[in-house]
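Some structures are shown below for you to check.
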Structure 1
Amino acid sequence: MANFTFDHVHLRSPDPEATAAFYEKMFGAEIIRTEQGGKPRLDMNLCGQMFFIAPVAQDSDVGAPPASPYQGLDHVGLTVDGIDSVVADLKTKGADFTMEPTTIRPGVRIAFLSGPEGVAIEIVDRNAQ
């Protein structure tokens, strides 16, 4: 079998700058601005993973984001230590949580927040007390 490694996630946004700013503000993502084919390109490194943010024109035929839960890629998960203080900090930055920190099994607590374009983001603490 071939050896696969992770490369990227592709996001589509009507406002790539605002989308990038959200991930930079909330999670410290590194924003990378370049050009591709003479047009601006906006990428970000989020926790060591590359995300490509492509613009969506207002008059395009790109579908609206689905409401979670749905089939297919459902959410992005990020690990943290000390979930309660992390959630409190994210709230001061304006994060909109759809699930408050919850213990799903001994030692594991999760929370969900909404990102731009309806992206669900899970925060996971696998060392919760």
Structure 2
Amino acid sequence: MSLKDRINQDFLVAFKNKEMDKKNFLGLIKGEIQNEIGRTGKDDDETVMNILKKMEKSLKQTNTDESLAELEYIKPYLPVMMGEDRIREILTNYKDNGLNNVGQMMGEFNKTFKGMADNKVVSELAKEIINN
């Protein structure tokens, strides 16, 4: 099931269960998705994920009780972020296989794990691994 379909389904469940805050927030997300599809013509999970990540960033920056509650509504749709140990293991493997600069490591990492780790953390760990 696509992210868009999951959001639509959860919107209907929230509506039926009279969870108005959740329903309204998911309705906002649905509107953002439709606007982006209309603007770009792209109707895929990557488009939806980009919208969700922008909203996540905005909600974290707002940092109010309401924004933190709304953040909980979108968490089920976001990928689980990789821990530093797992990132370090992957990057060490890249180094062992001949990738010896941050750009190469970042490029390879993002081919496979895009969106599953904070790129700032990946970059810092890549620098650390290269220098050891």
Structure 3
Amino acid sequence: MAKRLLIVDDQAGITKVVGLIATQLGLEFKALNSSANATEEFVEYRPDVLILDMIMPEKDGIDVLNEVLLSGIPTRIILTSGYSDAYLRLAQGVAQFHDNDQVTILKKPFRRQELVSLLRQLTQES
């Protein structure tokens, strides 16, 4: 069975490119360009890996991350942001609060090879 990837990013271009890369790696994926129902989709889809943008208009990534971690569903999480490192550090703090060490940071703009390597690593480990 193929590993599942859920991509939550308000930039359609990002979800399209990441989805294409996921397909090339043999991953099944679902992409959301709105964070409003991200937690519900996460619980229903139960991905092996979640790529979560930190800055989104409806609900920010910190809130989604907290809800996902509270769900208790085991998943590996990649946090992305093209803004301040402070937001990514805050998100890492939330993960540490939940005693979750399955959180990785991928700063935007990221290179294709960075994402490919990270996805390969996280899907082989899980």
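Every read-out reported here was derived from the displayed coordinates using simple, explicitly stated rules and does not represent laboratory data. Since the model is a prediction, treat every value here as computed from it, not as a measurement. Cβ atoms are built from the backbone, for glycine too; each structure is taken alone.
Between structures 1, 2, 3, the calculation of Rg/Rh (Cα atoms, Kirkwood Rh) yields its largest number for 2. Of structures 1, 2, 3, the largest value of mean count of other Cβ atoms within 10 Å over residues 54-61 belongs to 3. A value of 71 was derived for volume of the Cα convex hull per residue in Å³, for residues 38-85 alone; which structure in 1, 2, 3 was it taken from? Derived from 3, not from the others.
When mean count of other Cβ atoms within 10 Å over residues 30-37 is computed for each of 1, 2, 3, the one that comes out at 14.2 is 2.
To which of 1, 2, 3 does the computed value -14500 (helix-only ellipticity at 222 nm (-39500 (n - 2.57) for each DSSP H run of 4 or more, over all residues; to 500)) belong? Comparing all candidates, it corresponds to 3.
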